[in-house]
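K.L.:
Once you scroll down, you'll see the structures, which are given as structure tokens.
Laboratory data are not the source of any read-out in this text; all were calculated from the coordinates shown. Predicted, not measured: the structure shown is a model, and the values here were computed from it. Cβ atoms are built from the backbone, for glycine too; each structure is taken alone.
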Structure I
Amino acid sequence: MAVVSRCALVLSAVTFLSSTAGAQSLQKYSIQVSGLYASLFGDAYSGVSGGVGAEGQLRVNTTTGWSFGAGVQYTTHSLEGVTEKMSLLGPFFEPRYAFVLGKREDIFPYLSGRFSILQQRLSVSGVTGTTSGTTLNGGGGVLVPLGTRVNLDAGATYGYTTFGEITLTDKSNGQSLTTGKGGSGSNIVVRVGLAIGL
């Protein structure tokens, strides 16, 4: 009886791990490319509209439901009263945990976090202003398998950024000066893309 119980326990564990693995890419490594839309709020983004962009990342997938990604994100934004656009660019690290919904294999919801270091940049009349800050985001999304190597990924996160000092650089002579801090702000980022197993 004990042997039967132990076999049943092992079988259940194997089934669970297999299902959880299916919630990620079936391959250990995957790449993901996504389109982004970011809405920005707060004193760091006064007069800045929502903007579009893209991200790319490399992910490491496990059989426990966890996966870990690292990559770069980029968005551009219009600024009230200015023709030139402001950009946000920087690297990020993103852990995720995907769930299995019973026996369903057509959709897998997940929770995610993101730590990023973003540089805010704007060039006007030969002068470029930059400031960098750390951003923490949290949210989630869904993975929809499109094959054994491809998942559709749709998700959204909410985050908060605190920027450091602003540096102004004159392109004509290369001279720079540092002014006050860039302030803080929040963001809502919507993402749709494809994850491709390697």
Structure II
Amino acid sequence: MVDLRRRFALSFLFLWILFSLYPDPALLIKSVWRIFYPPVQPEAVVDLLEGNAFDDPAEMENFVLREIPYVHDWESYGVPWYFPTVTEVLEKRTGDCKSRFIVLASSFERMGVDYGISLSPTHIWAEYDGKAENITENRRVAFYEEEGFRLPQIDIRRSFEVFYRAFWETMPLERKILLLQGTVFFLFVSFLPQPRTKGGIS
């Protein structure tokens, strides 16, 4: 009886968290798909690049970073993590590293610049010849590059700070309350006293 009740409570908690974070779960499914198959759209950046001339890829990257100010997904899309299309980014004109990456990758393809994809536990970026490394974009922290997967060097404290800021600190207050309500219900159901039967056996 207790195990069944706690299994139900755990299932409820999982679904509650999922729908609290993603009222439309399709956004999460599409985002996971796009990590493996980024929706690069060279045709979507024609207007963005029009009238601009770039001497090298770094200049183009700086241009994209200026055009797409950094904003967390909670603030742009109302969910903790979302991988948008180029069209969505250009409509919002804001976004996090995924948004900036997809616009930059599309710009590189439009201009015929060779580039690669790099992923760390907290970041995605475009690699190209002559790219300068920094604290978030370097080979040591990448777990995936064009050559394949590798074991990254993870700064646990810094990664926690990034996740906390992106997933909790920027979460709207009403969603935090909703999330906590489900957690309280789970704890309440899980630890309710077990009802006794007539023979004292439960």
Structure III
Amino acid sequence: MNGRLGLFGGTFNPIHIGHLRLAEDVREEFDLDTVIFIPTNLPPHKKVKENPGSSHRLAMVRHAITGNEHFKCDDVEIKRGGVSYTIDTINYIYEKYQFTDKPFFIIGSDLLYEIHTWKNVESIKEKVHFIVLLRENWPLHENILSPKEERSNYLYFKKRKLDITSSEVRKRRREGQSIRYLVTEGVLRYIIESNLYSGQPQ
């Protein structure tokens, strides 16, 4: 795999249309050749709510990106097990993939407020560019990025307004409401066939 590489990590619980449209927007805006979706096993800073299991979340990502030649899925964090640290995944990307320029790591602007707590964050900053998704509820303050020479490593993208969240999908399933058109048809079938998020015994 050659070219400009984007890295899109998350719990994807479940992956929905908003994730996919966002990845496509970012790919086009920053001229990325490939966006790699990396489902988290256990995120270090939050609990995965109503977790159907990492294997289910991984399967849904694979279903969701089928048909897009620019989207790939890597199960490195799930295979590794335990807490998923970004630095370990970045080092793996350098070992496994060939690419031009440094990889572009996609994060929400809310994460900039906690990035200083990440494991080996200085090494991460040396190895990737950050594409920061600007969210209305998390505006950037001038002092978030310091020192000043560090700011050139951050690119900004105004997130498209798509009022879809994974928590909404899970809630609608619990309440017996339709989730069609919030997720892809492949993900919809998988959720129904696997009886995920319904609140009923599997």
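K.L.:
Looking at Cα Rg over 2.2 N^0.38 Å, for residues 128-175 alone, point out which structure of I, II, III has the largest value.
P.N.:
Details: I: 2.01; II: 1.52; III: 1.63.
Comparing I, II, III, the top value of Cα Rg over 2.2 N^0.38 Å, for residues 128-175 alone belongs to I.
K.L.:
Match the computed value -15000 of helix-only ellipticity at 222 nm (-39500 (n - 2.57) for each DSSP H run of 4 or more, over all residues; to 500) to one of the structures I, II, III, and report its label.
P.N.:
Working: I: -4000; II: -15000; III: -9500.
Answer by label: II.
K.L.:
Rank structures I, II, III by distance in nm of label points 7 Å out along Cα→Cβ at positions 160 and 184 and report only the one at the top, that is, the highest.
P.N.:
Details: I: 0.6; II: 2.7; III: 1.5.
Largest value of distance in nm of label points 7 Å out along Cα→Cβ at positions 160 and 184: II.
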